[in-house]
1. Work out which structure the value 1.00 belongs to, where FRET efficiency 1/(1 + (r/R0)^6) of positions 23 and 63 (r between Cβ atoms, R0 = 35 Å, to 0.05) was derived from one of I, II.
2. Thinking only about FRET efficiency 1/(1 + (r/R0)^6) of positions 7 and 143 (r between Cβ atoms, R0 = 35 Å, to 0.05), which of I, II has the largest value?
3. Computing distance in nm of label points 7 Å out along Cα→Cβ at positions 55 and 71 gives 1.3 for which of I, II?
4. Taking mean projected area of the Cα convex hull in nm² for each of I, II, which is largest?
5. When helix-only ellipticity at 222 nm (-39500 (n - 2.57) for each DSSP H run of 4 or more, over all residues; to 500) is computed for each of I, II, which one produces -23000?
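Read the figures in this text as sums done on the coordinates, not as results from a lab. Keep in mind the model is a prediction, meaning the values are calculated, not measured. Cβ atoms are built from the backbone, for glycine too; each structure is taken alone.
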Structure I
């Protein structure tokens, strides 16, 4: 189930990043993307779009949750919080073509947790992360793992 969910998430994220953000900001220079998108009348950043989607799903569906986390988050709320998240993020950095799977117990409840590499797919990813004033890492290149998609499914 998590592999199928991730395939849809990754496709949507890649399409938005390449066809909307990178095209309009980097190629055509029509609009920029900004974390302050409302105030600046700009495009929503791909990471924000992903988070907004996860929040929307959480309103109506409790059968899974997902998030975009990183060992080098610009926004500290996107840092790993559980040992499985930390282990999974390091695993996908070291093995970007493979997914990480683990069972974990949180607040007395069992979960199946999967982590998938989130790679820089366009110049917009690299320049935004490398140039951001709060970035803890500024050497990303296209194709590098920048973080991971964490999908968590409650156990039965």
Structure II
């Protein structure tokens, strides 16, 4: 399902121009149809609404765009307003909706894969540290046994 600039404008009680500015500023976190290029109509998804919800919340708190970019980059999203459930999707061909959803899912897959690689690297590092600590512990035990053995001879 997709929604128009006018619908997003009403939902967040901001000017259409503000929606356009946010679309450009936060395009990295929005679906491709949210910033389709000159002469094409913007179409927003429910995921886009969650991005705008966070932008709206943080702007109301006096946050600057750098703070909002950081929050979005960390995966934060706003709570979709209840009124959004009453929106009637803009008249969009099904193929465009599916295409947009495919792009969104591809982005999510890439983010999850990147996150998984980072976690795999962390697991490898922790495993290496664990083995190093075990070796050090074994060496200390051997030294302790040797010291205890020397005391018995005294």
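1. II
2. When FRET efficiency 1/(1 + (r/R0)^6) of positions 7 and 143 (r between Cβ atoms, R0 = 35 Å, to 0.05) is computed for each of I, II, structure I gives the biggest number.
3. II
4. Largest calculated value belongs to II.
5. II
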